[in-house]
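Each structure below is given as structure tokens.
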Structure P
Amino acid sequence: MSAPVTNHRPAALVTGARRGIGKAIALALAEAGFDLALADLEHSAELEQTAKQARSTGGSCVTLAADIAEIGSHGTLLDAAQATLGPLDCLVNNAGVTVLSRGDLLDVTPESFDRCIAVNTRGSFFLTQAFAKRLLAQAPKPDVYRSIVTISSSNAVAASVNRGEYCVSKAGLAMASTLFSIRLAEHGIGVFEVQPGFIETEMTAPSKSRYDAAIANGLTAIRRWGQPADVARTVATLATGGLAYSAGQAVRVDGGLLTAKF
């Protein structure tokens, strides 16, 4: 394993970085000057390709396999990232799962519910906790903003009855972000939540035909699907201190989906 870097470049850990929103976030942070640790459930050609693209900007990048639902592995994940990059300054909680199957709220299974909670809520909560403890124990790098950015969903606010367990998990994640923002604000650590709406990715591909017409007819104020790059630009802004006098902001990247309209 290569020796840790010794310069003062910011370093970030991005979970769920293999493709889609996570990949776009990784590349946006690389362009913003971050060294990166990219984590996903397992090593893959897609994850390595994301890392290769990130390295093309001139920074360091390491890929790591991790299941954030396994709370006991969080320390190992952070140790592995820091072994190559040195102290981390930013965590992007992007890893998440959707429901096992859409359907009647009255038919939600404990297995699907527990899976959403384990990854989306519990896993991200305790990874944030472990990361925050390390941030507080290390000296800040000169002129480097420290942050935690959590990717939730419009469904943290808007109910989707055929994906009830997902909505519950994202609502809990939103509150977790708010709580950590208050706890860490006095230490100069910015904690933010990003709420994507309809973003065109492989995960949303099965639903695309269902929403195309609704979006064209005004479901969103901006009548198009969002792109991963739309979310990524927002995350890069937050991670570089673009909202440094804000605490716990939930930033909607949803084309006006949740904006009250009449």
Structure Q
Amino acid sequence: MQSLWQSGVLDPQGPVGAAERLILLNATAIMLAIIVPVIVLTIGIAWWFRAGNTRARYLPDWEYSGPVELVVWSIPALVVMFLGGIAWVGSHDLDPSRPLAGETKPLDIQVVSLDWKWLFIYPEQGIASVNHLVVPAGTPLRFAITSSGVMNSFFVPQLGSQIYAMSGMATRLHLQADRPGTYPGLSAQFSGAGFSDMRFVVEAMVPDQFAAWLARTQGTGETLDIASYGRLGRPGLVDKPVVFGSVAPGVFESAIRNAIR
């Protein structure tokens, strides 16, 4: 079983997660450059001006020093500039809707958050799954994410970029798993009684294994159509992942419009 360290944002398994961890570490280092000296100076001043130190000079009428003012204002200003620069560059480079660079064609995946489960539709392959997202490692993933009702949040910590799923619209997200493995995903937005169990698994496979999984899945199980989606959308949990061997046209578009009840 993976530890929290091995399954969280500090153990990235994709380019987005790695870039976000770098931003986190850089921001932490910049802030520690202020926090650590302040702690040291606080302890040092308290020790130097202790009651038993006769060498300490007490200056009750001292009120201004140009060098002190320069330090007091310039260092925080530099911190704000550095942190602001990191946030500015990172927010543009890691824009969720910005495609990832790569030589491989992106895999389109449509995601619907339900009460309390996740539906994944592969529109080009004509299949779907519940609470089990299978992807090829090293391939950019292009998500379109919506919600069947209340706002929810799609998050795979090791791949990065938590983003909201909202009814009536499709948010865009680009991720990638660099290497084969199993990565936990979850809902990061409270959405009702089954929220705590609203989890899924991302299974990244080598391309040949992914192609074999597609071949096994296509044509097996029932068809995801308006009727089966309506049953799936009823509040409740699923005991194990479910697959649909075929998908009727327009299911995801109808889910966006909330036309399925």
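Assorted remarks:
- With distance in nm of label points 7 Å out along Cα→Cβ at positions 76 and 148 derived as 2.2, matching label from P, Q: P
- Structures P, Q were compared on mean count of other Cβ atoms within 10 Å over residues 156-163, and the highest value belongs to Q.
- Look at Cα Rg over 2.2 N^0.38 Å, for residues 36-139 alone for each of P, Q: the largest one is in Q.
- Taking Cα Rg over 2.2 N^0.38 Å as the criterion, the largest value within structures P, Q is that of Q.
- Between structures P, Q, the greatest calculated value of mean count of other Cβ atoms within 10 Å over residues 68-75 is seen in P.
- Given 13.2 for mean count of other Cβ atoms within 10 Å over residues 132-139, calculated: source structure among P, Q: P
- Entry that produces 0.70 once FRET efficiency 1/(1 + (r/R0)^6) of positions 124 and 212 (r between Cβ atoms, R0 = 35 Å, to 0.05) is calculated, selected from P, Q: P
Every number in this text was worked out from the coordinates using simple rules, so none of it is lab data. Everything numeric here is computed off the predicted structure, so don't read it as measured data. Cβ atoms are built from the backbone, for glycine too; each structure is taken alone.
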